[in-house]
Structure I
Amino acid sequence: MRYEDKKWINQSTINYKYDNNKLEISIPRDQLNLLENEFTFDFKIADNMYRIENPISFCLNGDTAPNRRFNYRYIWKNN
């Protein structure tokens, strides 16, 4: 999903699998507009969300990792 014009828009459907407390997702790079050989990708993980009204909801409702305004960063450099 993406947030645009004060509303959430369904972007696409992705493949995933889980086993006990492990989750693996597969998102094609073109779905994220990451078409170059080098890119930086920031992301956050959220669960137990009971209401997603806007991006601030991730700070207020449920659990996120990492906390609050922080995020994970993945850097890809093709040598």
Structure II
Amino acid sequence: MLTVSDLAKKYGVGEATVLTWITRDELRATNVPRSARSKRPRWRISQAVLEAFEAARTPTPVEPVARRTKPQRGVIKFYK
């Protein structure tokens, strides 16, 4: 189980960014409070959830779009 600060160090972001991922449900985390009366959450992230998060955020390659060419003036194209 990893903590918020562990993930922040791993990805090179602030703890606030990791907490934002948790509140937006992009990253699933478990609250493990110190006691039943504790108001401050202590988030823990499992390795399986972290792998799913990384797989979801991995960018897919974009296929290049074929660019149109300008027609040449004064040239008649008979063949393509």
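Worth a mention:
- Structure responsible for 6.6, with mean projected area of the Cα convex hull in nm² calculated and labels I, II on offer: I
- A value of 4.0 for distance in nm of label points 7 Å out along Cα→Cβ at positions 39 and 55, calculated from one of I, II, originates in structure II.
- Computing helix-only ellipticity at 222 nm (-39500 (n - 2.57) for each DSSP H run of 4 or more, over all residues; to 500) across structures I, II gives -500 for structure I.
- Looking at mean count of other Cβ atoms within 10 Å over residues 23-30 over structures I, II, structure II comes out largest.
The numbers here are math on the coordinates, done by the rules we state, and not lab data. Everything numeric in this text was worked out from a predicted model, so none of it was measured. Cβ atoms are built from the backbone, for glycine too; each structure is taken alone.
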